[in-house]
Every structure is written in structure tokens, then in C-alpha cells.
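Several structures are given next for inspection.
Read-outs throughout are calculated quantities, based only on the coordinates presented, and are distinct from any laboratory measurement. Given the structure is predicted, the values throughout are model-derived calculations rather than measurements. Cβ atoms are built from the backbone, for glycine too; each structure is taken alone.
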Structure I
Amino acid sequence: MKRSFSTSYPSDYLPILLLIVRVGVAALMLTHGYPKLMKLLGGDFAFRDPIVLGSGTSLVLAVLAEVVCSLLILIGAGTRLATIPLLFTMVVAAFIAHGSDPFGKKELPLLYMLMYLVLLVMGNGKYSVDHMVTKKILDQKQVP
């Protein structure tokens, strides 16, 4: 019973939780980005223009964020940097594109924003490309 109310956790859980959050949020966002990518590749540039950059530009930026940045987060390469365009995209989706919609329409982008904030603050964790590359570089520096 005491363990149920404990606020501590084993330190080896954090890298696993970060992996689950990273892979989960990236995979889920890819389901939103893939149709936009197919639309872009098909030459259809009709898209909402919530920040007045032009519909084609808005579509390209959404695809870059939702597909490219999600793939980077999925593998754990530059996760903190990759969350920034996705955070911006979710802010635009929640407060501009769905600004006048009921809360139910804003809920999903807000949930994504929370996950991206966690990844921005916590980073990608031990099970990531960045960690493997950094470890390899540090190991090479230590070899005489």
C-alpha cells in the first residue's frame, strides 16, 4: 500500500518511459502528417492558411513538422530541436486553426503540445540515436 502512494521511481524507468513517449507521439503524429505528405506529393496545394503564408507554404511547413520532425523524434535524433516546429504547429492548430471551435477540437493539439513539452525538457533519453552517437564519440576520446 505504501508503494502505491510513493512519489519516487527507479531511475532505470525514465529512459524506457522517454522511449515509449517518443515513439508513441511520433507514430501518432505521423498518422496526421502522412496524408498531408501524399497531398503535397500529388501536387494538391489546397490547404488552410492560418498564419497567412500562403496555402502551399503552410502545407509544406506542416509536412516538414509532422513528417520529418516526427521521424527525427521517432529515432531520437535531435529530439529537442525537432519538438520546436511541432510545438509551433500545435499552437497554430489549437489556437488559430481551431480557435473558434469547441474545446473538443482543440484537445488533441493541446495533448500533443504537452507531450512535445515533455520531450523538449527531458530530451530523448538513453535509447536514441543521439545517445549512441554521443557515447561513441566519448568512448573514442577516452581511448589513448
Structure II
Amino acid sequence: MRKIMPPNYFYFLLIMLLITHFVFPKYHWISSPFRYIGILPILFGIILNLWTDHLFKKMSTTVKPHELPSTLITTGPFKISRHPMYVGMLSILLGTALICGTVLTLLYPILFIILMEVLFISMEDNNLTRQFGDDYLQYKKRTRRWI
């Protein structure tokens, strides 16, 4: 059975965010031209995800949260977050919500955090602890989960 991966949740929530914005276009909390500040977190999220994905490939380890990784990556974006890909996806959702500027779209970044926490992060922490033991526990002490 194929597992639903974090990017699938991200894409689904991004599509739902856009649908919500166009179906319920009222209740703007931020107006134009200030909404376009959302481009910055979107660009940040794209760069962060590309950088993180590059590190996974460079270190020849899995990006899939349900598989045991072969390498503990603690460099690059992993110095500031234990889950930089999730931070990148969250940043894109938040930036899109800013561009839309409607109140309801802000629910999707929050929902993304909840889904990642419940479905993936605890499993990943357990896998990393099992695979790398004290090295991961030390890394976990000095590096935040999100930012």
C-alpha cells in the first residue's frame, strides 16, 4: 500500500486554500499592495525545499518519513530546523495566504502544522532516535523542531 506523503498534504491544502479564497473572497485582513509581501515567504519556501532536497540526495539518504534514514544531516538548513522541508512548505502556504489576504486562508497553514505534527514528526523523531541514538538526541537538544 502506498503511503500518503507530506507533499501530497501540502498540495491538497494549497489547492483548498486557493479554492477557499475564490469561494469566500470576503473578509480581507490585508489589502493590496501589502498582500504581495507574501511573495517573500513563497520564494523562501521554494529555496528551502530545493536546498533540503539537494542535501538529501547529496547524502544519499531517504526523504520519506516512514523509512529509516542512512545519514543524520545536521548541516545547512538542518542547523536551524529539524524539519526544514516542512518549514518550507509551511512558508509557501503562509505566503499564499498573505497574497490572497482573506481570513479563511490562514486556516490552511495552521492545519498543515497540525497534520505534520500528528502524522509525521513524531514518527520521524522515533525513527531518527532508533537509527542514530545519542547523536540524534544531542542534535534534537540543540535544534528546534520548526524554527
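Hey, FRET efficiency 1/(1 + (r/R0)^6) of positions 31 and 127 (r between Cβ atoms, R0 = 41 Å, to 0.05) derived from one of I, II reads 0.95; which structure? Traced to structure I.
Work out which structure the value 11.5 belongs to, where mean count of other Cβ atoms within 10 Å over residues 39-46 was derived from one of I, II. It traces back to I. Source structure of the calculated read-out (helix-only ellipticity at 222 nm (-39500 (n - 2.57) for each DSSP H run of 4 or more, over all residues; to 500), -21000) within I, II: I.
From I, II, which structure was relative contact order in percent (Cα under 8 Å, 6 or more apart) = 36 calculated on? Among I, II, the structure yielding 36 for relative contact order in percent (Cα under 8 Å, 6 or more apart) is II.
Thinking of I, II, which structure, once percent of Cα pairs over 28 Å apart is computed, gives back 31? Clearly, the read-out refers to I.
Which one of I, II has mean count of other Cβ atoms within 10 Å over residues 7-14, as calculated from the coordinates, equal to 15.8? It traces back to II.
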